1. -34000 is what came out when helix-only ellipticity at 222 nm (-39500 (n - 2.57) for each DSSP H run of 4 or more, over all residues; to 500) was calculated for one structure; which of P, Q is it?
2. Ranked on Cα Rg over 2.2 N^0.38 Å, which label among P, Q comes first with the largest value?
3. Going by FRET efficiency 1/(1 + (r/R0)^6) of positions 54 and 110 (r between Cβ atoms, R0 = 35 Å, to 0.05), which of structures P, Q comes out largest?
4. With FRET efficiency 1/(1 + (r/R0)^6) of positions 46 and 94 (r between Cβ atoms, R0 = 30 Å, to 0.05) as the yardstick, tell me which of P, Q scores highest.
5. 0.00 is what came out when FRET efficiency 1/(1 + (r/R0)^6) of positions 78 and 126 (r between Cβ atoms, R0 = 25 Å, to 0.05) was calculated for one structure; which of P, Q is it?
6. Ranked on distance in nm of label points 7 Å out along Cα→Cβ at positions 30 and 118, which label among P, Q comes first with the largest value?
7. Rank structures P, Q by FRET efficiency 1/(1 + (r/R0)^6) of positions 22 and 102 (r between Cβ atoms, R0 = 41 Å, to 0.05) and report only the one at the top, that is, the highest.
8. If you work out distance in nm of label points 7 Å out along Cα→Cβ at positions 38 and 70 for P, Q, which one comes out largest?
Structure P
Amino acid sequence: MIDLNATLIIQLVNFLVLMVLLDRILFRPMLRVLQERQERTEGRRRQAETLEAEAESIWADYQARIREAKAEADRVRTQLIQQAEARRQRLLADAGAEAETQLAKIRARVRAEADEARKVLEADARTLAQELAERLLERRVA
């Protein structure tokens with residue numbers, strides 16, 4: 001059988017004193033340190049999540065701005081191409097009109113010179129024909 005004597009009670013008291021001392025000296029500070037560590041870890045995790053959310057927001061904003069800038073650049077490029085095409089069409093039309101005007105002037109001048117040359121040639125041909133006829137006939141032809 002088990003004897004309940006004073007040694008058992010002293011050991012029980014020693015155990016309880018040791019438990020109280022360990023609780024105050026070791027367990028509570030260790031639990032407090034672990035709790036603080038857990039709180040810091042959670043705080044930093046939440047901060048990291050917040051920073052990650054901000055980074056994603058900034059990235060999305062950046063991507064949106066890039067898309068807007070590309071769209072604006074495309075719009076400006078299209079507008080410049082349209083303006084250049086319109087200017088090219090105007091220049092071609094102006095050049096065509098100028099060419100037609102110059103061509104009409106040249107044709108008129110060529111016609112006038114041809115008419116003048118024809119008149120001169122006709123006069124020369126008459127004179128030449130009259131001289132030839134006079135030489136062949138050896139008399140004056142009127």
Structure Q
Amino acid sequence: MRFLDHLQSLGLLGMRVALGTVMIAHGFPKVSGGMSHVIPMVTATGFPGWMAYIVAATEFIGGIMILAGLLTRFVAIAMFIEMVVIIAKIKWHNGFTGQNNYQLELMIAAVAFGLIFFGAGAVSLDRPLFGKVRRTSGAGKKA
């Protein structure tokens with residue numbers, strides 16, 4: 001099935017579309033006036049209130065950046081960290097299958113984790129802006 005290796009960028013695009021749209025959907029209510037609900041939730045978990053703005057930006061602006069494939073690895077790290085914190089501080093006690101469980105956050109973290117290591121792929125803004133990393137072999141070097 002080596003022929004599928006050539007379609008890796010299509011798989012990464014699918015991951016980015018799924019992650020980006022979910023994050024935008026969760027971030028939009030926050031950036032469009034819902035911070036009054038987010039700040040108390042963030043402070044209740046022991047973090048300072050200003051971190052709620054980081055959460056909103058990670059979800060909404062980060063979601064747009066993931067869709068576009070812009071600074072994908074950096075944004076994916078932020079999303080991964082946010083989801084781990086949500087699972088650990090808010091959702092863990094509800095269990096994997098209980099009401100208000102952490103299944104969605106775990107899936108978001110898993111997709112973000114994959115993007116951290118694989119990047120955005122060819123169909124992204126990262127590719128024309130930063131290019132493809134080229135590995136050099138030892139051939140042609142003088143000993």
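1. Checking each candidate, the match is P.
2. Once Cα Rg over 2.2 N^0.38 Å is worked out for each structure, P has the highest.
3. The structure with the largest value is Q.
4. That would be structure Q.
5. Of the options listed, only P reproduces it.
6. P
7. Q
8. When distance in nm of label points 7 Å out along Cα→Cβ at positions 38 and 70 is computed for each of P, Q, structure P gives the biggest number.
Here, each number is a calculation from the coordinates, and none is a lab measurement. Just so we're clear, the structure is a prediction, and the values are computed from it rather than from any experiment. Cβ atoms are built from the backbone, for glycine too; each structure is taken alone.
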